[in-house]
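What follows is a group of structures, each given as structure tokens.
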Structure I
Amino acid sequence: MPHELTAAEIASIEEEIKHRQTVVTPQCIAEVQRTRAFGDLSENDEYRTAKRELNRNYSRIRYLKGLLSSGVLVEYESKEDEIGLFDTVTFRDEFGEESTVTLVTALRADILKGKISKDSPLGSALIGKKVGERVTVQVNPSNSYWLDILDLEKGEDDRTTAVN
């Protein structure tokens, strides 16, 4: 299944690839060469660490290029009074607890920072809804919960959330 990418995500990915190719890769290669000169490679932890970092860098570049090659450009627009992508929503759950989340694309989801994927059960339940509505979040076929939407702050794709 292709990844949905916004224009800002594509630009961010392209910038990271360029930075990794032009800055990080030469630094890693220089470190590998520097540590290789320490001698016996079988007992050279610095060399192994430098090689590992170089390989991680190459791996990240491959991953990002794969995202771009399999990605599909999408644009999300929502009405002023409806919840859409990049909007911040405050809601109260059935236990009376209030929470605030921001809806993002799957590549930017970070639950610890309150960034929820629009494709998650919660995100899917909120998209297109309005302040004052009660929605049901279907977690799986046998479990669901409801919440009341309290507030909506419209957002935009400002590239502040990194692509994972």
Structure II
Amino acid sequence: MICPVCGENDDKVLDSRASSEGYEIRRRRECLKCGYRFSTIERIEGLVPMVVKKNGLKETYNESKILRSLAVACSKRPVSSEQMNSIATEITDMVNNNFKREISSTAIGEHIMERLRKLDKVAYVRFASVYKDFTDPKLFAEEVDKISSKDESAE
């Protein structure tokens, strides 16, 4: 490991501790040239969570898919790219911290809808219309009515 102070590639490990989940090891190191102490974290490579789709197929989690769907839902709405990135990062953190191996696309979609519902109602409806795959205009109208009634009861 290269020392962050002097750049020397000669150190010794003083202490190693596994994380509570067992997927990371924290190592305390000391540079043998300058004596600087620093910490490193080792993670298992390739431990990417799988998303279980509604049809049962599995695919690797991909944050860029979240960002693309948010961009479509928030198009021409007063939602900044920082807000969309924040939602995507929150989802990624949730996936990485709570679901080490698999998470359903339903759980991800519900979380996105909850965030969009609070942020922008139109973006929420756009996302929900694709996510919930409305086949009947009446179902779509019911979803819009639910949002309207929640807003009125909150006031």
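Just so you know, all these numbers are worked out from the coordinates, no wet-lab data involved. None of these values were measured; they are calculated from a predicted model. Cβ atoms are built from the backbone, for glycine too; each structure is taken alone.
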- Structure (I, II) behind the derived value 16.4 of mean count of other Cβ atoms within 10 Å over residues 64-71: II
- Message: Given a value of 23 for relative contact order in percent (Cα under 8 Å, 6 or more apart), calculated from one of I, II, which structure does it belong to?
- Response: I
- Message: With FRET efficiency 1/(1 + (r/R0)^6) of positions 32 and 56 (r between Cβ atoms, R0 = 35 Å, to 0.05) as the yardstick, tell me which of I, II scores highest.
- Response: I
- Item | Entry that produces -15500 once helix-only ellipticity at 222 nm (-39500 (n - 2.57) for each DSSP H run of 4 or more, over all residues; to 500) is calculated, selected from I, II | II
